[in-house]
1. Could you tell me which structure in P, Q was used to calculate mean count of other Cβ atoms within 10 Å over residues 200-207 as 24.9?
2. Thinking only about FRET efficiency 1/(1 + (r/R0)^6) of positions 24 and 352 (r between Cβ atoms, R0 = 41 Å, to 0.05), which of P, Q has the largest value?
3. When distance in nm of label points 7 Å out along Cα→Cβ at positions 16 and 360 is computed for each of P, Q, which one produces 1.7?
4. State the single structure among P, Q that was used to calculate relative contact order in percent (Cα under 8 Å, 6 or more apart), giving 24.
5. Using the calculated result 66, 56, 38 for Cα extents along the principal axes in Å, pick out the matching structure from P, Q.
Structure P
Amino acid sequence: MNSRRAAKPQPKNVITILSDQHRWDAMEMYDARVHTPNLHRMADSGIMFNHNYCVTQACVPSRASFMTGKYQGEHLLRDNHKVLQRHEKTWPGYLSEHGVQTVAVGRTHHIDLGFDSVVRVPSGNSFPMDCHHKTLQKHWSSEAYVGPSPEPFEEYYEHKITQTALDFLQEISRSGMPFALYVGYLAPHAALTPPEPYWSMYKDLEVQMPEEGNVPVVIQEQIKAHGFDQVTPELYQKIVRGYFAMISMMDACIGMLLDKVEEMGLSENTVIIYTSDHGEMLGSKGLHSKCYGYDPSIRIPLIATCPGVIPAGRRTDAMIENIDIAPTVCDALGIETMPCSGRSAWNIMTGDKDQHREWIFSAMGNSMQTFRNHQWKWIRYADCHRNELYDMLNDPLEQNDISDTVEGRELIQKLCLKLLDFNITVHKAQVTDFDQDAVQPRLIPFFTT
């Protein structure tokens, strides 16, 4: 039975570009300090989503959700030390079953189940030492190395990934079969060691450390435990320069991909999607790295282009979760949507619809869950029974926690019921109480079994 729908003409191929740790606003379309002409080029020729969120953090759990279209409570990966079980269905595997060639090039963080081919690319001497060394990973440490790479751009990891992807693009397009090419970058995740000329691009950038704002005790403890409170203004300036430089370097690589697609005459039948696995606090609220419920950590870029199919120059405030990419790529290629919790955003991309989700949900293991719509964001820390509540329309930087106000407590009670319904409906979950002294179970929808 042919699973392709005989609807309006649709693209034949899809290229997904997934970066690591790119916060939503670190692009020139939001922040003029960040040089990203090629992401801007994608947005101008297609659609940019202002509200795209990862449903979990860190890298592996988020990528598992991206590939399966499932929430963390469904695929059960909660840290970076496990991989997907073989029975899990991913969109690359699903597309492959429906006659699409699927190839992954570059960083997958071992979440590559279902691809026909997976191509590892060595990092060579891109980093002054093992890129996983704490001196490079803990970029907020006083002992951290944040500075230029010993390698030129042409020998740098992201450039090698891009060149390999271009070679495979040339090969897989020869057959005439539809293809799905995944390109994975490590940038802008630490190590913050961009090659020249990108390191020097930001040498004159002056930045101020953000105000810490109002954070609960549990976050204050993390700030001290990780040493975030030891970041000096001088180190912070280097961190921001390095982070922006990594993004600009990656943007140049994306430009190489865009140029090749145009050169090969594939633009009008190939959807190109750019997104990331999670964000980066970058000093917001006194925090660095990720794994928090605040927008810099969970809100990520999403840009899609396909001239003639996706109308050019559109910006949308439709709320999207990264699990929505799995059904979207199926829909884009005219293939029956794979079973998952994600919802296809293809009709948003093509301009046939402008609303998507009312609420988004994001969880960090079993310790924290975030529930938000356009106005309200509720963050719950279950291990200490602490809430945060923000009015995102009037307080987009999340500086004024109103969870302990009369209005806040009343709203949290209403949100409890909404989240309870969400957990039961989506996760098919039993809701359990994590207060061991409770006489009887209470309906607190944060931890599910």
Structure Q
Amino acid sequence: MIRSSATFSPVALRALLPEAQFLRCDDVTVRSVSVDERACCEGDLYVCLESHQTEQRSALLTARSRGAVAALTDGPIDGVDMPMCVVADVARAYAVLCQHLMGDPSSRLKLIGVAGSLGKTNTAMLITAALDAHGCNTAVASSLGVYDGAARRDVDVRMLGPSGLARWLAESEAVGCSHAVLEIPADPRWCDRLAGVHFDAVCLTNMIDDERCEPWSDQHVAEWLPQLVESLAPEAALVVNADDERLWRMADESGRPALAVGSDEDVQLAGTVLETHVGEQTLLLSAGNTSMPLRTSLAGRFQLLNQLLAAGTALLAGGDLTTAVRGLETVRIVPGRLEPISCGQAFALFVDTAPAPVALRYALESIRPTGGRLICGLAPRSGASASPSQENRRMRQFLATAEAESDVVVAGEFASVIAQTLSLAEPGDSVLLSRCGRADLTSRVGIGDDSGQVREYLYTHVSRDEPAATWT
């Protein structure tokens, strides 16, 4: 919730929400907001997100007893003598209000969104590096945490509500950030939190349903893309993975300027893979008459598109390809995303977080060795918020994917999987140790813990020699 300690001017709801209706008042001036009726303080506007009349009435009575002076609702609430601002969509109105209570920071920051299914976190980190290479001070909020230009918090971006998003943007501006990069979760319902936010660019990675390993449904796209386009500032543009033909077509039909990136030489920013070795690949990025080689330690064929999206964003921001590539090359790892582990062992080793079977398949395809075996170790993510039957079904899907793509599969508890998998590895093999499933956002564990656990095991149990595996 946002309290009156914010240094910005109070907000009049009639001017902010011109379509709203007001009951028992002509206007409501807001200085602080609460979405929890039990936590309301004197002078708060209570935002009622309850959906049933009985629950709404009870919540409003509690909020009023604790000092709330008015309520934001989706309709009149009988039996409560309290000023009300009535809107069609309370969640979106609340998001707009949060941004204005914090001074509308996105209107002054250069804000870049990264949206789609797979590759968002990698792309967000790469964009940040490319912008920083141009002298920008860049804040970033992703599944790895939230950084405001001065401090980092271990909070998944999906946990940011409208007030948390507004506060992150305001704090980023306050410490002197010129740019901010926001990873946008794929759930269309999360996009309600973007109401009142103004993007200067949005990168679109792909549209893959990671549950079914197939393109998003038309309904999903129809709920998702228009909300992103609506959040674009007047002069803003899209940066689009044109290798996803459906995504490019829909972006082109949106009526907004779009920069196409991909492997086709006819796009505005094209890329190709020149060489692939253990822990490194060389790419070639080309824009117009300018071409730049890029050496990256980030594994995976899909990294080409992530790099192109990041470079394209830097170009839209007024940068140049040479400087963007220099920045991209500084990103040596993205924690938990096909993270290479090198402790002198005689085989290639990667630690990965696979939220869905399709992500596991892409990871395994990316590290297949030219000579040795591909070994996959799977461990379910502890604390995943699903029922035992759902977790069992999901784990069977991961196992089926691993067995289809790998030569050897080991599954179990993570410490046991580490020991069993690494004891099987021989010179020339490629090994993937993967945590499977989505994290429980209420009890996050540091992503670096997995790689640290693997390194500790290697140093104490595995003999060290020169790595011999290659992957293509």
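1. Details: P: 12.8; Q: 24.9.
It traces back to Q.
2. Values: P: 0.95; Q: 0.15.
Biggest value here belongs to P.
3. Source structure for this number: P.
4. P
5. Numbers: P: 66, 56, 38; Q: 76, 54, 41.
Clearly, the read-out refers to P.
Rule-based calculations on the coordinates, nothing more; no lab input. No experiment lies behind these values; they were computed from the predicted model shown. Cβ atoms are built from the backbone, for glycine too; each structure is taken alone.
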